[in-house]
Every structure is written in structure tokens, then in C-alpha cells.
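Just below sit the structures, each encoded as C-alpha cells.
Computed from the coordinates by the stated procedures, all read-outs in this text should not be read as laboratory data. This is a predicted model, so every value here is computed, not measured. Cβ atoms are built from the backbone, for glycine too; each structure is taken alone.
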Structure I
Amino acid sequence: MAPLASATLLLTSLASLVAGHGYLKSITVNGKEYLAWQVGQDDYVNPAPARYARKVADLGPVPDFTTKDITCGAGGNEPAEGIIELKAGDTVTLNWDQWGSSHSGPVMNYLAHCTNDDCKSFKGDSGNVWVKIEQLAYNPSGNPPWASDLLREQGAKWHVTIPPSLAPGEYLLRHEILGLHVAGTKMGAQFYPSCTQIRVTEGGSTQLPSGIALPGAYDPQDPGILVELWRVNQGQVEYTAPGGPVWSEAAPDPNRDGP
């Protein structure tokens, strides 16, 4: 192949890969939109603007999902200035700037109760504090089968309902896409997490149970993480997303029926 043709092919491939990446751009609750950290913009604003989701470094996945970057993304896990007030039972819409079709995989949402109801001093990077409240993965009869592709079809949006029985307090809502397109290689799975700060002002009396630790719970050898996407697509293996089951107190999934 001629050098020019090779260079063109490489640039095309890189453009396609980057186009598949993305970040959480905003959060919508009860018709009001709240901005997340604006990648490529907010780093250059001084003083930094008030946002409602914690800073992420770029459009790419977490470089190493066994480190503390997996908690809230590779942005330093710095508390946001804003916090979204809502009620237990409200539905939160998570709006991405973009999402590409090649990055198929599950979509997962977790809650962690901020210690002393103070998200400004809570990291969530130690202890079994993360409780899964929503998840869709692979449904061979779905159209499309993978949850992340459904997110794309929904206009790069995902919906999660705050458990109706949840007690009032401050929480981190951790939203995550797991891209499995190169997950056949160890540490190839691509996690895209983000953490939004919320305050539940009205709710039930149910406290979050013990959950999972992030980092810690995502084992590089987990068959939900180390998996060949094409084998799932062809029905050769069944797929179970990492992070354990959804909490029994969770609301019905507003995106579609599982799994």
C-alpha cells in the first residue's frame, strides 16, 4: 500500500475511534438541565464554572480500571460545586455529548451515600459504598441488543429512576458505559464513568445497603470484563455485566425491560 494511502487509512481509523468516545454533558431532572463538566472548555475558564457532575479529563475511557480513576473518571474525583435537588422516585436523564455504535456494552448506574450528607468531602473511592440501581446489558431479542447502542438510539441519552423508598440525603449518582469492542484482551475493556451530585429532599426511609467497592470490584478476569464481543453477538457465550445485581429496592427500568 502506498504511504499516502496508509496514512489516510490510519487517520480514518483514528477519527472513527475518537468519534466513538464521549462524555456526560448534562443532566436533566424535572425539565431542568444541569451542566456536567464540559470537556475541552471548563479547564480554560477561571474561576471554574459551577457544575453538577465531577470533572473528567477527556473523552476517553478510564486508563486503568483497577485504580481510583474508576470511581468517578480520570479527572481527579474533585467535588463539583453544584448539587441537584430532587425527590426519591424522580427520573434523571443523563445526556452525553455523543456516543458511537462500535462501543457496544452495558450501561450501569450506582448510588453512594455521601458520608455525613456532605458530597463536598466525599470521594467514594474506598469501602463497599456503591449500590447498583439500574442496569441493562445484552438482550438478543432487543432492538438494538446492547444497552449502549440503545443509548445511542435514544439520542445519546439514558434514564435512571431514583429508588422511591430511598431516604433523603446527599448521594453520588455514578453513571457508566462499558465498551466491550476490544475487551477480548486483558485490560482492554473501556469504562466511561461519571459522578453527579444529588440531594434527595423527599423520600422514604430506606438506607442503601452495603454494595461494592470501586476500585476493587472490577476484576480484569471477570467474564463480564474480559470477553470477546463477537462471541456474545453470535450467541456463543452468555453475558453478565460486572458489579453484581441491581438492588431489590430499585425502580423499574425506564429505558426498556432487561436484561
Structure II
Amino acid sequence: MIAPVPATGECRVWWAASREWPVETLVSVLDERELERAARFRREPDRRRFLTGAWLLRTAAATRLGIAPEDVVVDRSCPDCTRYHGRPRIEAAGLPLHASVSHSGDRVAVALTTEGPLGVDVEAVPDTPVDDLARCALTEEERAALEALPPVDRYAAFAEVWVRKEAALKATGHGLRVPPNRVRVSGPADEPELLGWPLDVPAEHVRFRPLDAGPGYVAALAVISAAPAVRVVESWMSATVDAALTPAA
């Protein structure tokens, strides 16, 4: 079974592999709009990642709400258009259950907490030069720090910085509508920290935690909270066994 639901001061992150679960299992709990969105993906890997994320979100949220996964009400309305691709919101009367979903490669992550808005991001470490991406995504100081590294180390370093930025912007709901090069974060060798951005949310209220996505991936969680610390618990969902990972301190 899935690990217990988030307690006060806690955030839970569930991981799944997009190629592991039968499609029949994934679609069995989704609603009509989720199935319609899945059908619009042209590439099978993209469709698989979306289905796995939608299934995992419902399965995890169901444990918090005490209902069946298919009865969880998920709103994906976009604030900027009529497409059904906004960040997911769990509809539950009187229950502030914040959610975030991310996927890359074969990794899918879902994060839930009652502490405050949150964002989770996972990325496969690039295997090609990141210079063009760095020019668009990093500040001048961040680019200089990246260029000071040996070329072989730049791929993972860029990904570490990128997931912090995207997790923070997902937590506010802005996403990439805010240019990532206007978000300053600590370097990959330092404790993750938001140093500055053009938003009203105080930088010190954005709590970062690195996540364990496994070899070849990097991931980060950002929770907006005035609390001094948020405890993070990661769990891996497997089609054969559900293993709860060691809680982060």
C-alpha cells in the first residue's frame, strides 16, 4: 500500500516508472478530460508519462481524502486559456491539499502537502551540450559558475540549477511565464536556496529540498511556507512492491 498521508509539517513525494504500469491500470481511475488529453499526445512515451502522473496523483490523493482514486476531483483548468493543461488542484471542501506533478524520461513524481503551495521537478541529466539552454535559463553569475566547471560536469550542474528554478516557479503557479533567468538560486554544490526573483513571495519562504530520483536524474522540491522546516518523505510505487524510502530529516 501507499505510505501514510502527509502530516502537519510534512510533504510526501511518490515516485513511479512510466513504463512499469499496465495502461489498463492507469486509465481505470482517470476521468474523461484526462483521457481526452492523453489521447492528444502524439508520442507514446509522452502519453505514458502523462497517464502515469495522473494515475499516481489520484492514487496518492485518495489516501489523504479517504476515497477511491476515481472519486478524487482534479481541476487542471489553465488561468490563461481554455485548454485543460494547468497545474493540478485537488478539489476537497475545507482541505488545503496542495499538489504538484513532474516527469522526465522514465521518472514520474507526485508531491502532496498541507503546508503550502509546492512544486516538484525532475529532469534527466542532459547528454548533450547545454550552452544554448544556459544562455536562456541562467543568470550571468550562474553561467559563469557553470563555465568554470569541467565540461563533463556541466550537464548535471545545469540540471541541478534548473530543477530548483522550475520547482519554485511551479510552486507559485507561474511556471515558465516568469523567465528562469530572472530567478537566482544557489549553485549545484551549495545547499539549495532561492536568492532572488521578481515575485512578491519572500525568497526565504521558499523551502527547497533535493530529492532522490535515481541514477541519471536530478530532482528538487519547493514548498512555500513560513515554517522553519518541512519534513520530506519519499516513496517508490512499484507494480510488484511499494517501498517507503527513508524520511528526509
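General observations
- Highest-scoring label, criterion being distance in nm of label points 7 Å out along Cα→Cβ at positions 34 and 218, among I, II: II
- Which of I, II yields -3500 [helix-only ellipticity at 222 nm (-39500 (n - 2.57) for each DSSP H run of 4 or more, over all residues; to 500), calculated]: I
- For distance in nm of label points 7 Å out along Cα→Cβ at positions 154 and 226 computed as 4.3, the structure of I, II it came from: II
- Answer label among I, II for the case where distance in nm of label points 7 Å out along Cα→Cβ at positions 58 and 194, calculated from the coordinates, equals 3.1: II
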